[in-house]
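Dropping the structures in below, format is structure tokens.
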Structure 1
Amino acid sequence: MKAVTFEGPFKVAVKDVPEPTIEQPTDVIVRVTTAAICGSDLHVYNGRMPLPLTGWVLGHEYAGVVQEVGEAVTNLRPGDRVVGSFIASCGECFFCRKGWPSQCPRQQILGFSMAPGAQAEYMRVPFGHFTLEKVPEGVPDEKAIFVGDILATGYFACEMGGIQPGDVVVVVGCGPVGLFAQMTARLFGPAAVIAIDSVPERLELAQRLGSVAVDMGKQDPLAVVREHTDGRGADVVIEAVGHQESIRSCFSYVRGGGTIAVVGVYSEPEFPFPLFQSFLRDISFRTGICPSKNYMARLLGLIAEGKLDPSVIVTHVLPLEEAPRGYEMFAQRREGCIKVLLKP
């Protein structure tokens, strides 16, 4: 079968690799109908999170059709349309039962050297009975695919922030996760959502989502935040970039007693945390990897009801064979690229 493989920094290829087979009783083989290139795939692509193996199949955002199930899988059958979490979790351990499948000791993050990824014609989903969710009738791949990772992560950021009706929310970064944080923040009834970025296409989309778009290259974001909050700062600040400077800026935007929620992937081992400032100002700081399984059914329901349309962020749909071009466009932000889907 054809699959997208990592061949070293800034190099991916589409190669013939063996088709996956059932290895464990809870495995599910999925025929992939749509895959996506995620911002965290770029961490591998650009060498920030190097994979130990060249030739590894990339990708963890996927929608498809069940091809085969292991003998222990009773809730799915061949022909079911499914989407899946980017983390394959067992569903039975202490953490899974407590609602933290992202902390499952048996977890396998797809496409990150634990289990081969989704940018392929077929994929093996470990713990498929728990990791996969059926797609409601009438919901296309282009809307369903995001519930297993970035749409769930945006919603998770809003929950971590504890958004209340009437709050002012700041979102730092208007990449796909930041845009979905803005989209799902609306479900919590904020008075305003302020979106900060410097890429015109992303800011334009943020504005279409109803956010106050702030071009940090032309405007002073702090002045805009103060203008919308009578000078006190935002109730909730969501960071969706994962860089030290952007995280540090959140402490300027948040009000005393407010909350910072970081979902940008910060891959450095340490961060110079302003503990004394946070102590004096009663700032809550939360971060973590999204337990997307918790949100998938809920988000699919909202999509089916027409309350969310995550497909608005899709700018490019390419055949799987053009994945190298898709990675280049996404990494270099060329051609107005915000989100790339791949069709095997």
Structure 2
Amino acid sequence: MTSTLAAPSRPASRHLVTVLGLLVLLAVALAASLALGARDVSPAQVWAALVDPVAGDNDHLVVRDLRVPRTLVGLVGGAALGVAGALMQGVTRNPIADPGLLGLNSGASLAVLVAISGLGVTSASGYLWFAFAGAALAAVVVYGAASLGFEGVTPVKLALVGAAFTATATSLITVLLLADTQALDDYRFWQVGSLANRPLDVLLTVLPFVLVGLALALAAGRVLNALALGDDVARGLGQDVARGRLLVVLAVVLLCGSAVSMVGPIAFVGLAVPHLARALVGPDHRWIVVLSALLGPVLLIAADVVGRLVVRPGELEAGLVVALVGAPVLLLIVRRSRAVAA
């Protein structure tokens, strides 16, 4: 039974090689994020800006004050979104699930709009706690409602209650925007999702929550492998299904709430990254979580870099690029997976 929980579809040594390859790819993405944009900076200047900055040097100011913060936000936010998506797909046994299934994105969006419209908040640091609180409240409402009844929380009930909450929150957002059209521009920019203009203070504020969420996610791999076999089989294998599912949902709330509060509700990362990870390492959630933590920032940072280059000196928000470029890639992956299964 232990081997079933581990679900070792491929040798561990091959997984380690995959992890090393993704670390190299992530390093390339980080370097590109620091060097490329409306104003390209040479690798030598990037290195000098990091280790020996010169006051008043424009290239050094661009790297240290603008690109380092957005790159670090992309690193942490991408990892959080990718892992949150992997956890949601595992705990619900739903391959098209993402953190938005719990209503986290819509809850955060509603809270931010209330902050903009009712309190006049207009900065990323000001949105932070409202978005986090909205995501957490949404999770409490959805999980609490799904736990009612004889069977308690089930994947189907989570999906249904989450969809109902999302529809309700979306309707309230529409009503608020109709009542206060001046709030539309600020809300629209945040809602698209971007790494730009995020100060390091925002990252440092949510970093402890992300670290706790990642620790819970890494510990949940065996539980998710058991849940993949069904609740009854998981109980037969000695797993506390209710407790395990609650811990996974808590990790999702911490990760997704942190990411959304930093970069906005970029939904596609949480949907696509677990599929990419699963294609590389198979069904073992212990490895899926690790690869999702690497693939998430690669995808998000790469999208941010592409958005800076395609319309420079302007730029496209990372959320738009992720959706435009990532959707066809995901369709190809799903089609290839079906062909292999056949």
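Laboratory data are not the source of any read-out in this text; all were calculated from the coordinates shown. Given the structure is predicted, the values throughout are model-derived calculations rather than measurements. Cβ atoms are built from the backbone, for glycine too; each structure is taken alone.
Computing mean count of other Cβ atoms within 10 Å over residues 29-36 gives 20.0 for which of 1, 2? Mind dumping the intermediate values first?
On the way: 1: 23.1; 2: 20.0.
Derived from the structure labelled 2.
Among 1, 2, considering only relative contact order in percent (Cα under 8 Å, 6 or more apart), which has the greatest calculated value?
Working: 1: 18; 2: 31.
Comparing 1, 2 by relative contact order in percent (Cα under 8 Å, 6 or more apart), the maximum is at 2.
Computing mean count of other Cβ atoms within 10 Å over residues 133-140 for each of 1, 2, which one ends up highest? Don't skip to the answer; put the middle values down first.
Values: 1: 15.5; 2: 22.6.
Across 1, 2, mean count of other Cβ atoms within 10 Å over residues 133-140 peaks for 2.
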From the coordinates of one of 1, 2, Cα Rg over 2.2 N^0.38 Å, for residues 157-284 alone came out at 0.96; that one is structure 1
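Taking 14.0 as the value of mean count of other Cβ atoms within 10 Å over residues 37-44 derived from one of the structures shown (1, 2), identify that structure. Before the final figure, lay out the partial values.
Values: 1: 22.6; 2: 14.0.
Computed on structure 2.
0.60 is what came out when FRET efficiency 1/(1 + (r/R0)^6) of positions 109 and 237 (r between Cβ atoms, R0 = 41 Å, to 0.05) was calculated for one structure; which of 1, 2 is it?
Values: 1: 0.95; 2: 0.60.
Computed on structure 2.
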helix-only ellipticity at 222 nm (-39500 (n - 2.57) for each DSSP H run of 4 or more, over all residues; to 500) gets -25500 when computed on, of labels 1, 2, structure 2
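Work out which structure the value 17.1 belongs to, where Kirkwood radius over Cα pairs in Å, for residues 77-252 alone was derived from one of 1, 2. Don't jump to the answer; show the numbers that get you there.
Values: 1: 17.9; 2: 17.1.
Matching structure: 2.
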